[in-house]
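Down below are the structures I want you to see.
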Structure 1
Amino acid sequence: MAQFVKIDPAKLEVLRTVNPCLVSYNVEMTEVTGGTFWKAYTDAQVDGTEPFDAILDWRNMGNLQQWYDPIDLYNPRLRKLAKELGTAWVRVSGTWANKTYYDFDGHTGGKVPDGFQNLLTKDQWIGLLDFVKAVGAKLLVSVANCPGIHSADEPWPSEQAELLFRTSKEYGVPINAAEFTNEPNMMVMSGLPQGYTAADHERDHEIFARWLRKNYPDCLLVGPCTCGDIAMFGDMSTGGGIASALKMVTTEELLGEKPSKLDVFSYHYYNGVSERGQAMGGHWPFEAAMSEKYLSVAANCTRQYLARRDRYCPGGQMWVTESGDAGCGGNTWASTYTDVTRTLNELGEFCTVTDGIVFHNTLASSDYGFLKHGTFEPRPNYFAVLLWNRLMGQTVYATGEEIREGAHVYAHSRRDGQEGFVYLIINNSKDVTTVELPRDAVRYTLSGKGKLRSRTMLLNGNELVLGENDELPALEGVAQAAGSVELAPETCTFFVV
């Protein structure tokens, strides 16, 4: 059904001011050390012309991964494109981080100690710190918690964490925030000590919190870093046995009755589970990618976690420390224009619900990365968030427009500090949406090149691709006269008014 939207700045009401680092991202520990990560889809699978042969048993998902060498964090293109995103946080974590041994003096000779899965060398960590410094970012980490660190009945020891924190501080790039363990509620898959329970985590999280407060008081305590311990994916996704299959535990069980106060409440959100992991349940078909139920997942997750934030971190921010279209490396369409609608809608709705940061998973790995692994070519989502960061300011307004198919309307102040407002209108329908502009504006319309699964995105009809010497395309709007404006189906449009 075609929709009509009347833009009326006089009716805007201030909701809140949001974190300037809203758009942040993950560099997985496996990227820093080298390690296994998700295999890329074939070109035909990305195009939707070749079906993906699903693994029927989620415990065999290792067959869907492969070895990758460490990412080149000194690559000029990578650094340039990351810096263009502006001030951000870089999170170095992931399940790989739970099982990493920090060998900063080389005493292991490259041999991984028993109870760990991989090694982090000092040179690798310095490379990551140099990257963080070069792009002007802040650093969030999680620390190791695996059989090599301790057994389930032994309290977590801090020696390895101290090495990581001290080395970073002495190098001049301190760790600014820390989570204890990545996704500790996914006991089966997170590499925790054999027999580890929620009670063990409660004990160790308190030890970590006290250690952090005493030794690194300027570092934010972030947590509990859980994933999927709520009703996450909605009723159009297939399957649904993920929580029972992975023997998940809840935030309340992990933190206990009287935990140390967190500085930031964190959780992980994915809109579903990708084709790779659909045996776990929670996979959405491509045909649902523009649907209201699909697009509502992110905000529903945020609202469900609000009460927990208020309990464990009253008055604090919420950080989504992993976010993407689908767990297990992203869907076949994650690298295409299709996912831009979900990404921009997530940012828009998140800001209307709360203040915090959304860490996209990842910057440059797997199909959901902003940049293509290896070549670091920017994908549609990269240009979408780059445009968001250049246009959308920190003041968030209630628009008075009900979210509905064809009319997801969000409004912010202008990022350039000038008077006026920026509206984002997402038309996720197959009909034209009509917008009534009260005065002249500048328009930026994003669309796929001929199809939703396009690897190339258009801005006002112009392709967004890198030029010579990795020059970014001009992200310029076009003049739009006051009056009625038609927005084509399945497009995302910013109006600066």
Structure 2
Amino acid sequence: MAISADTFFLDPEARGTLQAQIQQMIAEGILSGRFHAGEKLPSSRKLAAHLGISRITVTLSYTELVANDYLVSRGRSGYYISDNAPVPPAYAPLPKTQDRVDWSRAIAQGYSGGDTVVKPGNWRDFRYPFIYGQTDPKLFDHANWRQCALRALGQKDFSALTADQFDRDDPLLVEFIARHTLPRRGITASPGQILITLGAQNALWLAAQLLLKKGRRALIEDPCYPALRDILVHTGCTLTPLRVDAAGLPPQAIPPRTDVIFTTPSHQCPTTATMPLDRRRALLDRARELDALIVEDDYEFEMAFLAPPSPALKSLDRDGRVIYVGSFSKSLFPGLRLGYLVGSEPFIREARALRASMMRHPPGHMQRTAAYFLSLGHYDSQIRRMSSALHARRTTMEEAVARHGLTIAGQGASGGSSLWMRAPGHIDTARLAATLQDKSVLIEPGAPYYAPPDRPANSYRLGYSSIPSERIDSGIELIARAIEAA
């Protein structure tokens, strides 16, 4: 790869000769990792013309760098970064300024330091990755996704790919969601009641921004999705966590003056409890009494391989008070970042305006690719393949857990891709997770899912979407041994 002359700039305040400045500029680029071994430098004529200096000055600089083994000359081909040059493994530019800003005062509202669970970037290097939400490449339909992506790049779809749609979504994707995805959950919605989002988390953020502010009250499940709690804290609302039981959120315990209820009734996050039909109706009745809205996160409903999924709460709603959140990121791959909001038109209209002010719309090419993948039947085939594999892994997980004496605290009535576990009371699973990493085992400590300050330390989650069945038993055995030794 050739390095562009446009990336070189002379510092007007630099000291020393032009030749020395060019040498320093190239050496710093190599030492910082910006330039890689084997990359070709711009010709002396191009670099001289770009910098507005003499060509001989550039040539002399290159010659000196060759002498110092930073560059090699390959005859008429030009100058290249030497294989012997001290190139670091990653780009780490040398600081050119001294930061004198007091950022603790300058930043009006901070967003770091929350409870959101961060997956290890190198999770594939672990032999036993019992982590949730990652994709097994063996189960993904690469070939058909590639074909759909190429089709979306075609001339016919040029407008969907390149146009600034402002606040509009891909009509093919919206139509598929309205005609095929939502009816599977018993939901009827028109295109004006659907908004495409950058995944479920973006959908939850939009809902929180529109419905909550200082002085309003939100209720969340405890434990819950940690990123949701982080989102709600930043709205300034009064946040009430309510401990779930084996049937999910208890409606009778929802306090008065609650404005918005956030819930995962079909597959409680993270305990995987499924809310029975009578409790769903009781939850709707309680919301009606309080004149509260409900935000339903219906994640993983596609992974119902044990039993048909329960009807979505939105399908039972007759008042328009349920806002429904769905996503393709769990069923396809997390990097897709495509989800959707379903709600009454006045709400979706405001959500659309808020999204437009922040990012206009999700990328058109990704929307059209997903629309083709869904409408051509590849998505349904993918779901069947994943469900079959997850069912087999689930059976292996349960057998291994029973064999090695571990305790399942929640396993879901319809399926899913994880088990919610409980270790003995004296076990801190954060320390357990650190110990297990040395044995190439990844688990998720459960404490971040609970609201502070009363956070049980002995819960943990085991995902099985990313680990082959043949490794499950030996991985579970290592977890059991670590717990016994703790």
Candidates 1, 2; distance in nm of label points 7 Å out along Cα→Cβ at positions 131 and 467 computed = 1.3; producing structure is 2
log10 I(q)/I(0) by the Debye sum over Cα atoms at q = 0.08, 0.12, 0.16, 0.21 Å⁻¹, for residues 171-330 alone from the coordinates reads -0.21, -0.48, -0.89, -1.59; which among 1, 2: 2
So if we calculate distance in nm of label points 7 Å out along Cα→Cβ at positions 163 and 211 for every structure here (1, 2), which label has the highest result? 2
Answer label among 1, 2 for the case where Rg and Dmax of the Cα atoms in Å, for residues 347-458 alone, calculated from the coordinates, equals 15.4, 46: 1
If we compute distance in nm of label points 7 Å out along Cα→Cβ at positions 203 and 371 for structures 1, 2, which one ends up with the highest value? 1
Comparing distance in nm of label points 7 Å out along Cα→Cβ at positions 19 and 427 across 1, 2, which structure shows the greatest value? 2
Of structures 1, 2, which gives 48, 29, 25 when semi-axes √(5λ) of the Cα gyration tensor in Å is computed from the coordinates? 2
Computed -11000 for helix-only ellipticity at 222 nm (-39500 (n - 2.57) for each DSSP H run of 4 or more, over all residues; to 500) - originating structure among 1, 2: 2
Identify the structure, out of 1, 2, from whose coordinates distance in nm of label points 7 Å out along Cα→Cβ at positions 51 and 291 was calculated to give 1.9. 1
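Each reported figure results from applying straightforward, stated rules to the coordinates on display, with no laboratory input. Values in this document were obtained by computation on a predicted structure and should not be read as measured data. Cβ atoms are built from the backbone, for glycine too; each structure is taken alone.
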